[in-house]
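Here, each number is a calculation from the coordinates, and none is a lab measurement. Not measured: the values here are computed from a predicted model. Cβ atoms are built from the backbone, for glycine too; each structure is taken alone.
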Structure I
Amino acid sequence: MKILTPKTIAEVTGGEYIGTDADCDNPVMGAVRDNRDVKPGNLFVCIQGARVDGHTFANSAFESGAACCLAEKRIPDAKGPYVIVDSTLEAIKKLGGYYRSLFDIPVIGITGSVGKTTAKEIIAAVLSAKFNVLKTEMNMNNELGVPLTLLSLTEKHEAAVIEMGISDFGEMSRLAEMARPDIFIMTKIGYSHIVELGDLQGVLKAKTEAFAYMKSTGIAVLNGDDELLLGYDPKMQKITFGLEDHNDVRAINVHTKNVDSFEFDIISEKGRFHVTLPAYGSHLAALAPAAVIAGQLLGMTDEEICRGFLLYAPVEGRSVVTKPNGITLIDDCYNANPNSVKAALTSITALSGRRVAILGDMFNLGDHTKQMHKEVGEFAARSGLEVLICQGELAGLIYEGYLSAGGDVAYHYPLMPELIAEISKLIKKGDTVLVKASRGMHFEQILPVISRSPAAEKTE
């Protein structure tokens, strides 16, 4: 059994062990940063935040069964052993990388400007039809989340699917140095974190840092529908996926059955088979071939892969469909950028009912901000959307773009309270409603208002 001990943690991190000789060899399994998540045997990582100091919760963690704490300072009256380091964040990264090196299982890294979380969920679902899979939970895709995920590995796991998100140069190097992916999947190069990364070439450069930390036998799985990724040479085996004919593995004949599922065929040099994905959003078909490639590389049969697709379930805030009071409500408000908004609009316009989109500001677009918001509005008009509702200062540009491109019914509310007060007048029974904006817009507060709105019972 692969376990850590306080003594090992001190050695790997270069820290100072504080505790009794009897406790230094106690097994440590898993790591958390929130004392409310502590399970017996866990390592509790004390993070000094701007508002909360994790060190004040160390003894609470011990009371919940923590085997050890990782700290940056002495813990008064500590009820268990701990290791003092200069930086708990740097230490947990060292520890995560060390612990990952103990496991000889396939590690699949996933990144991209659009769709990386959904791709992670689809790939993990497919692989779980045959393997015991560890996957990144929630949004644990950064320099703290990745090592915490790696430290969740057990000997029961047969594969790991690790989401890797970045916002600046150098971050992917640090993530990849820990995860050491055997297969690295890239979904799309888009306008995310463009303020820090400059332009699409900068996004490409930052995300492809991972290849320097892969073995020569590693495999790059890249979205061939993306021009930059299609032309990129990772200096290792490259397999392309997507919808276009030139891809090594592609999805064709995409057909929406209803708001809960869609079907498509997978074609590759290995043959052809039919897939049903129980999810809203036919745009997800572009990600599905990546899951097929991962399954095939790990020796899965077509039948196993098809069974895995049926295990997929969307993550909260990412194309989750509910049907309150006769409305089809699509919660896609976790985050937004121009690419993801356009994809969501493409999917909604394939559905029945009056199609309504509630869109908000998109952040981190830098010098492209005004242009990109206007282009989204123009795209919404061309897509056939019947009603556009915008909230936020920047979303006013979406509104303007929509009208300038021939869009008909549109509303703009600079402030959230104004929109909430008017929603009952805008939404009708039978509508299909998409809700999407950057996370900082807090569009999740709109969802319950729509769900309980008396207008949901109204018809034309």
Structure II
Amino acid sequence: MSTEHPPIEPIVTPYQMRFLDETQLSALQSATLDVLETVGVQFPSKQALAIFVEHGAAVDHETQVVRIPRDLVYKAMSTVPRYPVLGARDPALDIHTQEGMTFFTNDGCGHQTVDFRTGEHRSSTKADLVMMARIEDYLSAISFFWTIVSAQDCGFTSSLHEIEVAWNNCSKHYQSVTLLGAERCRYGVEMATVLRGSREEIRVRPPLSMICCSIAPLIQDKDAIEGALVFAEAGLPVVFMSMPTLGTTAPATYAGALAIGDAEVISATVLMQLASPGAPVFHSILHAWADPRTAAYVGYPLDSRARYAPVEIAHHWGMPCLGGAFGTESAELDSWQSAAEIATDPLLVALAGAEIVTGIGLRDTYTLLYPEAILLDADLYHRARYALMEMEVRPETLALEAIKKVGPGGHFLSQKHTRTHMRTALVRAITHQLDADNKYRPPRDVAREKVTWILENHHPEPLENAIQQELARIIKAATLELER
């Protein structure tokens, strides 16, 4: 039985690809500033409106629309930390964001699962999240843990149960996708304080962060934004995510959709910095397309070239970015579509330089969990990780001595250099695992076998009993207060 896990293996690369030039980035930023100043963003929160009034923004209390002048935007944006820390339970797994390094997590927040043992298609439960937390604790492709599926059997306080699951079954940083509302977020801060021991320590190594989604076009969600203010005050990171859909909730052009999405993210970021200067905030735009025949949500059309532009938009503001990848529309686990739609994603989003990235492990447009899918996606992740590594060129790897010994027409099997390097030269993908007859096995069979092995053999060290009991007490108190 193992309580240890492999170290996290982020994508580390010296290479970079530009999708937008400086002229384009400046034009997009100027459009965002224009939207913020002349059109505005709706904030249906008296608390948020009061903060904007205090700092001189133009607030229409009847419509709840806030118009933010450019100088106030620039002033607020100057206090956003460029490289925040995402603290883990295990200090060795803390994420120190930095240039040239991209950390991935799973997708979220699914609500359906295909039961690993019975094959039943059903609603997700807390037990499913426990299982996935243990699997993801083991996988080196996963640097931090998202709410991959929701604990739908836990009621209104499910987001707090999900925090408890994450910290009891995974040693990595936890980023909640379901935590909403000031009350629940205050309980989340209390849970983080119990885990770390003090408010000061959660600022230094924040073990918890949250996703805060806007409502396209140009509306902030009341519960999300008020919960984010609670987190900002405590020094816990917040990711502001816009999800514009071209043709319905955003203009039908790339640039217009990005301007709308950026205005939503920046308006929320400005609010956080006005309320709590220096609060750690990530920028994220995950846009999609509306099918003009059916109005269906499409994430991976043939032309999706703007997919990685939001990373550069974030960096142009001086902000860290959460990028998106792996979100196939396929409901099948291992179809051609499920691989084709995501195959280049980890490579390109890392080349764009995203600090953190979501997307591994779900199917059917971020809603459906096959537990073994995360092993298939992790294989694609590691293909990208190896592809972007800097090649090692030095006397030992040039192998000139062995080449001179073998000469024209020879072979290298007898060389000491070959014996030293051959076993590490070939890194087997999930498609190159051998059976007893030395034939390649079906990847899905390999993935299922690995899930079984992890669940039987990998047991992350649980929290101390006193901390477990205190977290359970907090959840009980929250349930009594919030569900009455």
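Couple of notes before you dig in:
- Comparing distance in nm of label points 7 Å out along Cα→Cβ at positions 132 and 308 across structures I, II, the highest figure comes from II.
- Mean count of other Cβ atoms within 10 Å over residues 84-91 - structure with the largest value, from I, II: II
- Test item: helix-only ellipticity at 222 nm (-39500 (n - 2.57) for each DSSP H run of 4 or more, over all residues; to 500) calculated as -12500, pick one of I, II: II
- Structure responsible for 11, with relative contact order in percent (Cα under 8 Å, 6 or more apart) calculated and labels I, II on offer: I
- Among I, II, structure where percent of Cα pairs over 40 Å apart as derived comes to 26: I
- Which of I, II yields 0.35 [FRET efficiency 1/(1 + (r/R0)^6) of positions 300 and 380 (r between Cβ atoms, R0 = 35 Å, to 0.05), calculated]: I
- Structure responsible for 11.5, with mean projected area of the Cα convex hull in nm², for residues 260-395 alone calculated and labels I, II on offer: II
- Which entry (I, II) yields the derived value 3.2 for distance in nm of label points 7 Å out along Cα→Cβ at positions 68 and 108: I
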